[in-house]
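Next up: the structures, one after another.
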Structure 1
Amino acid sequence: MQLPRQLIESLAGIKGFDEDGFKNIHQSGEQITSARFNPSKISGIAELFFNETRAEPVPWCRNGFYLKDRPSFTFDPLFHAGCYYVQEASSMFVEQVLRQTTDTNFPLKVLDLCAAPGGKSTHLQSLISHESLLVSNEVIRSRANILKDNIIKWGGSNVVVTNNDPKDFAKLSGYFDVIVVDAPCSGSGLFRRDENAVQEWSEDNVQLCCQRQQRILADALPALKETGVLIYSTCSFSLREDEEVVDWLVNEFGLQSLPVQTDAAWGITDVLTENQNHCYRFWPDKLKGEGFFIAAFRKTSTEELAKLKLKGVIEKASKKDLPVIEKWLKADGLEFILNRNTVYAWPAVHYNDMQLLLQNLRVIYSGTLVGELVRDKLVPDHALGMSLLVNDKIVKANLNFDDAIAYLQRKDIAVSAEKGWQLACYNNHPLGWMNVLPNRVNNYYPKELRILKERIA
C-alpha cells in the first residue's frame with residue numbers, strides 16, 4: 001500500500017506518530033475483526049458461536065471483543081437476531097467518553113447526528129437508561145433505511161430514527177443532553193480496511209471535509225442544552241479535521257474541553273491541541289484498532305429553550321383495538337399509536353417527546369412497529385419480533401441451524417408445531433415471524449433482509 005506522501009508529511013511532529021511503525025502496520029496486511037454483543041439479548045460472548053477461547057475483550061468497551069479471524073457473519077443466525085454488532089474497536093471508545101462525562105443512570109435525550117449504519121447508535125442505546133431517548137439521524141435517505149434496519153434488529157423501543165439535515169435540529173433549541181457527531185471525513189484512518197480510500201484521499205478533500213464538519217457542528221450546537229455534552233469524532237488522521245476543529249469549537253462557541261481518563265496499556269495517545277484542549281488519537285501501530293480521533297466538550301453558553309407546542313395529539317389505538325394488540329406484547333408502560341391501520345408501541349414516558357419529534361423532524365421510524373390491524377386481527381411486523389416487547393405467551397419455534405438459515409433465505413421450512421403465528425428462533429433468539437398453516441408454513445422474514453447467498457457446506 002502506497003500511502004499519500006502529503007499525509008505522511010502532515011503527521012510529522014504529532015504526538016504518537018511514528019513514521020516507520022505507521023507505514024509498517026499499513027503494509028502488514030493485518031485485518032482486525034471486532035464486535036460488540038447486545039446485553040439486552042445475551043449475557044456474554046459465551047452464547048455466541050465464537051466463544052471465549054477464540055475472542056479477547058476490547059479493553060475500553062464492556063461488551064466489545066476481538067476475534068482471531070473473521071467468520072461468515074452472513075451465515076450466523078445470531079447475527080441476524082441482533083445478538084451482536086460487528087464494529088471497529090477504536091470507535092467503541094465512545095463508551096468511555098459518554099460514561100466519564102455524563103451520568104447515564106439519569107434520563108437523557110441523546111442525538112446521534114451522523115448515525116448510519118448504526119454502530120454508535122446501537123452502542124449508545126445499550127449505554128443509556130430505558131427512560132432515556134435516543135434520536136438516531138442520517139441525512140442520506142438510503143443510508144437512513146439501513147440505519148433503521150439495524151436499530152430494529154437491536155431491539156430497543158426508546159429510539160427515533162430521523163432523516164434530516166443537521167440544520168433542521170436548530171428548532172429544537174436546548175433539547176438534547178448529549179450530541180454525538182461522528183463526522184463525515186477524508187477517511188485516512190480506514191486505509192487498512194479500504195484501499196480505495198487511499199486513492200480518493202487528497203489535501204483538497206481534507207479541506208472540504210473540514211468545512212463540512214464545521215458546518216455540521218455549527219448547525220447542531222443550538223440543539224444542545226446548557227451543560228450538555230458534545231462528542232466529536234472522525235476516522236481521519238488529519239490535523240485540519242481533528243485538533244484544528246477542536247480549537248475552532250472552543251474558540252467559536254466557548255465550549256469547555258473535557259478530559260477523558262485512559263489506561264496506558266490501551267495504547268491510546270492523549271493529545272493537547274495548540275490551545276491546550278484535550279483530544280485522543282488512535283494510531284493503528286500503537287493499539288489493536290483502526291485510526292480514530294475523538295474529543296468531548298461541555299456547553300457553557302445559554303441557549304434559549306425551544307418553545308415548541310404540540311400541534312394536536314397523535315391518535316392512540318381505540319379501546320376496541322387494545323385487546324387485539326395487547327395480547328402480543330408486554331404492554332406495561334406502553335402507549336399504542338395508530339396510523340391508519342399501522343400500530344406502533346411507544347414507551348409511555350416518551351409519548352410527548354415522540355409526538356414533538358414527529359411534528360418537527362422527518363421521522364422514518366419510532367418506538368416499535370407492532371403490525372397491521374386487518375379485520376380485527378393483528379398481522380405482526382418483523383420489528384415486533386426483533387423487539388424486547390413480545391409477550392412471553394407467544395409460541396416460539398426453535399429451529400436447528402439448517403432450518404434457521406433456510407428461514408433467513410425465505411425458503412420453505414417444515415416445522416412440527418402448533419398452528420398459528422409463531423416466532424422462528426435459533427437458540428431461543430427470535431429471527432422473525434412465521435404462520436403455521438395446516439399444509440404449509442408461511443415465511444414472513446422480510447424480503448429485503450433475506451440472505452441471498454447459498455451456503456457452501
Structure 2
Amino acid sequence: MSTSQTQTHFDASYQEAPDTDTKALGAESLAPQKTRIMGRTSYLLAWFGGCVSIGTFTMGSSVVGTLNLLQASLAIAIGCFIIGAALALNGAAGYKYGIPFMVQARSAFGFGGTRLPGLVRAVPAIVWYGFQSWIGAGALNMVSTTLFGFDNLVFFFIAFQLLQIALSVTGFQGIKWLENVGSAFILASLVYMFYSTVQRYGDTLSANLLTMEGSWGLPFWGATMLFLGIYSTMILNVSDYAREHKQGTSPGLLTTIYSMSILPCTLFMGLIGYMVSEATGIADPIQVFANAVDNKPLLMTTLMFIAFAQVTTNVLNNVVPPTYVLMDVFKLTFRKATIIVGLLAFATFPWELVKDGSAAGLQIFVQTYSAFLGPIFAILVVDYYLIRGRTLNLDHLYNPHGPYKGVNYAALIATALGAIVALSFSAVSWYASLIPAGLSYYLLMKHWPACQRFRD
C-alpha cells in the first residue's frame with residue numbers, strides 16, 4: 001500500500017517533509033522526521049543540559065545512613081548506565097524511523113489506547129513544569145531581594161514562565177542551542193559546588209562516610225532505582241529526542257552518549273546532596289546550595305544556576321512530551337500546543353505543591369504515575385523488538401482507520417499487571433514491573449485472537 005494511494009485515509013500529520021540540512025524554528029510535527037539537526041556532540045550536550053534535576057539533591061540525601069560514599073557513587077553510576085541502555089533501547093524506533101513517542105506507541109496500544117501512555121507522560125511533565133518554574137522563580141527572587149531589595153515572587157514566576165514559553169515555541173532548533181550553550185555554565189557550576197562541599201565538610205565526611213560499612217543489598221539496588229527514577233519519564237518518550245539525532249550512531253555508542261550525558265550532573269548533584277545532608281542534616285535543595293557556598297557573590301551565582309537549570313530541564317523534558325500529546329490528540333500545531341502547555345503549568349498551583357503539607361500528596365502522585373512507567377517501557381520494547389522484529393509499518397502507524405485503530409487491550413492488561421507488581425514492590429518498582437508487563441504483553445499478543453490485527 002503506497003502513501004500516495006491512501007493519503008486520504010491517513011492521519012493529517014502524515015506529510016513527509018523533504019530531507020534538508022536545516023529546519024525552521026518551531027517547525028515540529030508528528031510526521032516521520034527527515035531533517036536531523038543534532039550531531040553526536042550536540043546531542044550529548046542537549047541531554048546534559050536537560051538532565052539537571054533539583055530532585056537529585058534530595059535523592060542523594062535520602063541514602064544517607066544506608067550507603068557509604070563508595071556505594072552511593074556506584075549506585076548513581078549503575079543507575080545512569082541502566083538509564084542509558086533503556087534510552088537506547090526504547091529510542092531505537094524513533095531514531096530509525098524519525099517518529100515521536102505518540103506515534104511509536106500506536107503499534108502497541110492502538111490509536112485510541114495511546115491516550116494512556118500519553119497521559120502518564122504528559123500530566124507529570126506539566127506538574128513538574130510548574131513546580132520547577134516556581135523553584136526557578138524563587139531563586140531569581142532571592143537574588144533580586146538580596147541585591148536590589150525587590151521581593152515579588154509572583155512577578156518572577158509569571159516572567160519566568162513567559163520566558164520559558166518564548167524559548168519553547170522555537171522548537172528543537174532553539175532547544176538545541178539553549179542546551180548546548182548552557183551545558184558549559186552548568187558543568188562549571190557543579191564542579192565548583194562539589195569542590196566547595198569537599199573543602200567545607202571534608203574532615204567530617206572522611207570520618208563518617210568513608211569508614212561507614214553501608215549496605216550492598218536491597219538498599220543499594222533500591223538506591224540505583226532512585227537515581228534511575230528521576231529520568232524514568234524520559235525513557236518513555238525518548239523517541240521525541242532521538243528523531244532529532246543524525247543517523248549513523250550505533251546502539252552501543254548511543255548508550256554511551258546517554259549514560260555519559262546524564263552521569264556528570266547526577267553524580268555531582270547526588271553526591272553534593274548526600275555529603276551536605278550527612279554533614280548538616282539539611283535536605284532542602286536550595287538550602288543545600290546555600291550551605292555549600294561561603295560568600296554572597298558565589299551564593300548569587302549558585303542561585304542563578306538553580307534558575308537556569310530549571311529552564312534547560314523544563315524546555316527539553318517537561319515541555320516537549322505534553323506538547324506532542326496535545327498535537328496528537330487535538331491536532332494542534334507545535335507552537336499552539338507549546339503555549340497551552342505553558343499556560344497549563346500555571347494551573348498546577350506550584351505554590352501549593354511546595355508547602356510542607358503537600359509533601360505527602362505529592363509523594364503519592366509520584367508513586368502512582370511511576371508505577372506505570374516501567375510497564376509501558378517494557379511493552380514498547382517487547383513490541384518493537386520481539387513482536388515487530390525492529391520493523392515498523394509507517395502506513396499503519398499513520399492510518400487511524402487501519403489495523404491499529406481503536407485500543408489494543410493486550411497493552412492495557414499488561415500495563416495494569418505491571419503497575420500492580422510495581423505498587424507491591426515500591427522499593428524496586430521499576431525493575432519489578434518489567435518482566436510481568438513485558439511477558440504478559442508478549443503472550444497476549446501471540447495467543448489472544450483479539451490482538452491478531454495488531455500483529456500484522
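If you work out distance in nm of label points 7 Å out along Cα→Cβ at positions 364 and 388 for 1, 2, which one comes out largest? Walk me through the numbers before you get to the answer.
Values: 1: 2.5; 2: 3.7.
Of structures 1, 2, the maximum of distance in nm of label points 7 Å out along Cα→Cβ at positions 364 and 388 occurs in 2.
As an exercise: relative contact order in percent (Cα under 8 Å, 6 or more apart), calculated from one structure in 1, 2, equals 31. Which structure is it? Intermediate values should be presented prior to the final figure.
Details: 1: 14; 2: 31.
The value was obtained from structure 2.
If Rg/Rh (Cα atoms, Kirkwood Rh), for residues 44-115 alone is computed to be 1.12, which of 1, 2 is the source? Spell out each step's value before the answer.
Details: 1: 1.02; 2: 1.12.
Checking each candidate, the match is 2.
Work out the source of 24, 19, 10 here, i.e. which of 1, 2 gives that when semi-axes √(5λ) of the Cα gyration tensor in Å, for residues 196-267 alone is computed.
Details: 1: 24, 19, 10; 2: 34, 16, 11.
Computed on structure 1.
Taking 0.80 as the value of FRET efficiency 1/(1 + (r/R0)^6) of positions 124 and 140 (r between Cβ atoms, R0 = 25 Å, to 0.05) derived from one of the structures shown (1, 2), identify that structure. If you can, show how the numbers build up before the last one.
Values: 1: 0.80; 2: 0.55.
Among 1, 2, the structure yielding 0.80 for FRET efficiency 1/(1 + (r/R0)^6) of positions 124 and 140 (r between Cβ atoms, R0 = 25 Å, to 0.05) is 1.
Given that distance in nm of label points 7 Å out along Cα→Cβ at positions 276 and 444, derived from a single structure, equals 4.5, which label among 1, 2 identifies that structure?
2
Looking at structures 1, 2, which one was FRET efficiency 1/(1 + (r/R0)^6) of positions 108 and 212 (r between Cβ atoms, R0 = 41 Å, to 0.05) calculated from, given that it came out as 0.35? Mind dumping the intermediate values first?
Values: 1: 0.90; 2: 0.35.
It must be structure 2, since only it matches.
Which structure, out of 1, 2, was helix-only ellipticity at 222 nm (-39500 (n - 2.57) for each DSSP H run of 4 or more, over all residues; to 500) derived from, given a value of -7000?
Numbers: 1: -7000; 2: -23000.
The read-out was computed on structure 1.
So FRET efficiency 1/(1 + (r/R0)^6) of positions 84 and 436 (r between Cβ atoms, R0 = 25 Å, to 0.05), computed for just one structure, reads 0.55; which one of 1, 2 is that? Don't skip to the answer; put the middle values down first.
Values: 1: 0.30; 2: 0.55.
Going label by label, the one that fits is 2.
No lab work stands behind these numbers, since they all come straight from the coordinates. Everything quoted here is computed from the prediction, not taken from an experiment. Cβ atoms are built from the backbone, for glycine too; each structure is taken alone.
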